[in-house]
Structure 1
Amino acid sequence: MSSHAFNLKTAKQRLTRQLNELAASVKESEEYSHPWNFPTSLKDLQLFLATKPFIVTALCKKLECEKEGIWQFYNEYMCALTSLKEKDENVGSDLESNFEQYGEEKKEVASEIGNQLETRVVELECQEASIKQEMINETAHVT
């Protein structure tokens, strides 16, 4: 990204869009938020247990990519601002200040999303452990 191509409004829009995609992924993970409603048949329970880790892994990878994308955009914009500042101190400083303020405002949102994701991962890991125990109990009960 060249410094003359920097546009504060566009930068904010791109980062906001990235944060919104990350939040949408968190919402997607809510699809699995009813952790203790397991299938009742052993076959369905085994299928559930076999597929759940793949779902969680795929979701975690997607979220990590989105997070990396946000940081990449942010760093690109900060580099462009630094270059712009070297060419025109006043304009560059004003844009940098405005962009940093925007970044601080969004940092809280990003932290909250991160906390939600960490909570969901722990919940899903607990689900997996509970399902495994349920299967052990079900198998012992059937035999």
Structure 2
Amino acid sequence: MSPEKIYSHVIFKEILECALEERIINTSDFLKTDEYILEKLYKGKNNYINQLFVKLQHTRVIESNDKDYNYFLDFKPRQINPYILTRDKLTKLSLVSKRAKEKLEDMTKRQQTGVYIKEINDNDKLGYLKVQEIK
């Protein structure tokens, strides 16, 4: 998963947690469409949530290291290597595709070590924001 996708997951987690706390949305809303939830979030006019949406749109991110980062994300370990049907036989994906095998190995490594993400914000002269740890 790219640093941008990881970052967007982290920020959306913050948005949804805040929206639940502030009662802008409730758990039954998660059974509805994404558009429905987004509309409720925008109509909620919560300053913090609005700032997070702006941050999401205007912040660039890169994968970083454990010395210089804004967010650290742990992954729940999962074994991902599905069977696919080839020539009327079930075969593990990693045995069929070298590229898939490399991506699966990379994902396994990330799950074990976690990922460090650094924000690069044009408005911030140093490019750093407050260090936070996300679990």
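Rule-based calculations on the coordinates, nothing more; no lab input. Note that the coordinates shown come from a computational prediction; the quantities given were computed from them, not determined experimentally. Cβ atoms are built from the backbone, for glycine too; each structure is taken alone.
Looking across 1, 2, the calculation of distance in nm of label points 7 Å out along Cα→Cβ at positions 89 and 105 that yields 2.8 traces back to 1.
For structures 1, 2, calculate FRET efficiency 1/(1 + (r/R0)^6) of positions 49 and 73 (r between Cβ atoms, R0 = 25 Å, to 0.05) and state which one comes out highest.
Numbers: 1: 0.10; 2: 0.75.
Top value of FRET efficiency 1/(1 + (r/R0)^6) of positions 49 and 73 (r between Cβ atoms, R0 = 25 Å, to 0.05), among 1, 2, belongs to structure 2.
Source structure of the calculated read-out (volume of the Cα convex hull per residue in Å³, 154) within 1, 2: 2.
If you work out relative contact order in percent (Cα under 8 Å, 6 or more apart) for 1, 2, which one comes out largest?
On the way: 1: 43; 2: 30.
Checked 1, 2; max of relative contact order in percent (Cα under 8 Å, 6 or more apart) sits with 1.
Kindly point out which one of 1, 2 the value 48, 11, 4 was derived from, the read-out being semi-axes √(5λ) of the Cα gyration tensor in Å, for residues 25-96 alone. Computing semi-axes √(5λ) of the Cα gyration tensor in Å, for residues 25-96 alone on every structure in 1, 2 gives 48, 11, 4 only for 1. Structures 1, 2 were shown, and distance in nm of label points 7 Å out along Cα→Cβ at positions 9 and 41 at 5.8 was computed from 1. Hey, helix-only ellipticity at 222 nm (-39500 (n - 2.57) for each DSSP H run of 4 or more, over all residues; to 500) derived from one of 1, 2 reads -31500; which structure? Comparing all candidates, it corresponds to 1.
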